[in-house]
Structure P
Amino acid sequence: MRGLRKAVLTGIISVTMLAMSGCGAISQEQKEALELGTTALQEYNYEEAYHLFDQAKTDKTGKKAFLHNKEVYMGLGICAYRLGEYEDAIVQLKNAEGIAQETEGKEELDVEIYKYLADVNMKVRDYEQALKYFDLALEEEKDEPDVDVYFGKYFAYVAAGQSDEANSLLKQMESLPFSDMGDRAAIFEGMLYYYENKPELAEEKLLNATGDDVTRAYYYLGLLKEKDNLDSAIEYFKKCVDSSADKELADAYIELCKCYIEKENYEEALNYLKDAKTLYGTQELKKVDYYEVILLEKNGQFEEAYEACKEYINKYGEENEEEMVKELTFLETRMN
């Protein structure tokens, strides 16, 4: 679960202001569109921001025009990513990467291109590409490592089924300079302990998280409590979704859905499932589709569950979906 890269918003503004001062080859309208797009992006208005960034593109040549377009493509990529349009996000971010490689001098924004390309390749399940970009980002920031990138690389290893590499990376992360990270050390150490299956140490650290890290701490505290205290887990997951300014926490809604299924409160579970559906990108809806089948069955809506199950299998294929194939067989018996 990765949070919004707030650093890139600051990066866009600072570099944009530099690009706009003395950018003679770029029209005033394009400069304004870039500035307005940045503002819309900061306000999480991704559709409007995408439209404005698209208007800001220039066909002029020269370094200033190239740098201007790099920020435009970066903005388009972020918007497409947040809108769940991952293939488009890859195209736009690759455009930004290409410009960054061609122009002299690397701004701080360039490493954010790698981070977003890693994240978006995770979304489309291209773990090889994701690992490539996580490594590029880590290389760029080797003197001041971004712990989020290490966790991203860990998630990529896990998703790719490379458990040995994942566990090795966790051991490597134990030597990161947490003592130099100030207040941010709490969330990173808490997450590390969580994935190392050290729940007591994880909880101790997560409870000390501050600022923007609190939202993510609530999520992990919910995961810890989910195993033996559903009411406490629900409390933490609700705090998580209530404290997020950005619509980035679909996983927390899924966890709330799972908790209420366990409590046999299917109406509440369905409400949170609907919330998750509005937040997930098109390629991440598999979780929602899965729990929709489960909820319909639990609620005694066997015909609807049967149709939803058939649609799920048709959509995702029978391969590696043995559970849903069995579910379909079960639902057939309940309808006869």
Structure Q
Amino acid sequence: MSFRSITRQTLDLLYPNVRVPGLSPGAVPPSPGDAAAASDPDFAVADDLIRVIPFQRVQDGPLASQYLLRSVEPVAEPAATSTGAGAPWVPGATIPFGQELEPVGSRFKKFSALVRVDELMASEANDDVLLQQTHLAGIGIVRAVGRAVAGSNPPNDDDSTLAGLPFYLEPGGSQDVLYDPACGLMAGLAEIATRVRPGGDGLGAHPTAFFMPPRTRALLFREHWDRNLQPETRWCPMVERDELYFFALPVLGARLPEPQSATPTTEAWALCLTGPSAVRVLHVGGDAFGLREDPVTTVADVGPAGEAVSATRGVDVYGIYSLLVPDPKSIARLRGIPAGDPFA
């Protein structure tokens, strides 16, 4: 073979290819909410919410639901503060005390994906298709949990879907704020951050972060620039990178609903993610994200002698999850935010 006749295809045949380590799962698509599609599917999402929300493992075994006891009314306090009128001191004065308690929580729901097993799928460690597929199945489940936590609002907790953050909002309550175009995004975010004040350790707690889609975050930048304000960015230990801050809180991404419509809107949340009042995801067993893998054999057809004629072998990748919002003041939502093009 002459040197002139050597082509790139010839070299590809002579030399082996090298596989770069890792596996690219592709971008995270935006959530369409209740619509058939998102308002602009080209804007992918970085789901920081599922990264930073606490995942709390509970005991292994079949569990129907989880709950936490909370006080229905504010804790009664003895009258020991002067209000102007004054009152004579009474030695040994006390008050009758007893708080009504109620459970708060939701049912566990299973997220599952079955990876079919074939003898040709297993190979060298770098090219083992079964390992790659189970890895991708786990990513799909965690993504589904992130979307459900951010936007799932079933009619009741007996529904097959997970009860997400909207499920815990009181309809028409003070923690659900409507966006006001006259005030803008900055004022709305400041309001929901101020409304997040759960009981915490008994002396109150603060919000931990804002969560919003990427275009809403761009709209926040634009409001800063329109008002000749310098956006504040600094190191955020929650995500270990430089991040935008507003109202002394990091502004992080989440897979919040961005439904397609004639006038698309979306939402933003302020959440408490630390301390006793932290919003958290409870999971039954599994790894840090609650993922588990079990071999499964499904018999499709049984012959006259009772033997399996056809069957499917697979790996069940699954997790069992439930969202806990310990205090109604642990969350607040700003809804009706314009989801149009913030760059126009």
Structure R
Amino acid sequence: MKSITFLAIGFLLPVLQASVAISQTIAKPEERIICAQLAYLKEVKQRVAKSHWPDFGRQVWEGEIRIMTPQSIFIVNPEKASLDGQPYEECACPVVKVVRLKDTVNTAFVMNTNFYDGIAACSDWSISHKVIPGIDDTESWILMVLHEMFHQFQSRQPAFREQFMDMWHKKQYIPQDSVGRLYKKYPDFQEQVQQENDLLLSCLQTDHSVHIDSMLHALLQIRQNRLATFRKISGFDIEPDENFEQIAEAGARYIEYHFATGLVDQPADESLAAIDANYRRHELYKSYSLQDQGRYLYIPTSKYFYALGFNSIRLLEKLGFPFRERLYSRKGVSFTALFKEYLETKK
């Protein structure tokens, strides 16, 4: 019986190989576009990481990514647990394992990463384009996915993940939309956040170290007063959540920014352009500037910690103060603590 079994398998191998070849040839248009986008994503991630955050490039794929299209859900680099008991079909994608879930769709917009398991969920360009202003090309969609991949990178750092889990168990973690509602509810809180951000921007615009030190002292005092006042009037300590959100979004937006600026001179991906009509060969980024297309990165909205974090990480870089090896490798790190540490070195 064994010899017959081996003979049967040997007979089937050429047939199976032929089937794979055929599936690659006649892969559905949606699959071909997804795979071409993933090849582009892989290349730009490694390029940005090499220049701006080497540890982010140690792994090509940081975890599982779920891409939702109007017709399907694709799972990129799937974890075994995600496929157990789930009907799916494999896609012919040469750069990474991709499967399509059968009889499952999710057309609601989603773009987030679960810090608990590191799984990213991303609506595709067609869904994102209808919901998010400015997502006018594939490059802008890739920018958002790259942002989520950096969150995946963060979630793989033990100290960062432990910090998140501690906050979750202590009920200190606040959903971002809830923080936004709190921000809108308290005008004085908003005004003080704007003052902090203005001081960060002023620090970024001067090379006078004495002025920078003075403005940092002022920023820390305003922040201390703002958080103390909020604790008094609300009965809730928002500081742990704010510190966490600032460092989480700072790194992701830092990578976003450097991806965007890198497109100014990066040659177009002609393989992607050949099948993806929404890929514009970086034309919308040829004149990219922080003051224009990148303005959203540094101007506070109700989710103010994005801008505070981005401007803080840029300031630490400007000051030559080490941050890459600290932000996610030590539990409880905050920009407030790092600014205080920097000021101590100036005494």
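Each value in this text was obtained by applying a stated rule to the coordinates, not by laboratory testing. What you see is a predicted model; the values in this text were computed from it and never measured. Cβ atoms are built from the backbone, for glycine too; each structure is taken alone.
A compact table of results
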quantity: P(r) over Cα pairs in 5 Å bins from 0, in percent, for residues 60-219 alone derived as 1, 8, 12, 13, 14, 15, 14, 9, 5, 4, 3, 1, 0 - corresponding label from P, Q, R; calculated: R
quantity: If distance in nm of label points 7 Å out along Cα→Cβ at positions 156 and 188 is computed and equals 1.8, the structure in P, Q, R; calculated: P
quantity: Structure (P, Q, R) behind the derived value -23000 of helix-only ellipticity at 222 nm (-39500 (n - 2.57) for each DSSP H run of 4 or more, over all residues; to 500); calculated: P
quantity: Structure (P, Q, R) behind the derived value 16 of relative contact order in percent (Cα under 8 Å, 6 or more apart); calculated: R
quantity: Given 108, 67, 38 for Cα extents along the principal axes in Å, calculated: source structure among P, Q, R; calculated: Q
quantity: If Rg and Dmax of the Cα atoms in Å, for residues 52-139 alone is computed and equals 13.9, 41, the structure in P, Q, R; calculated: R
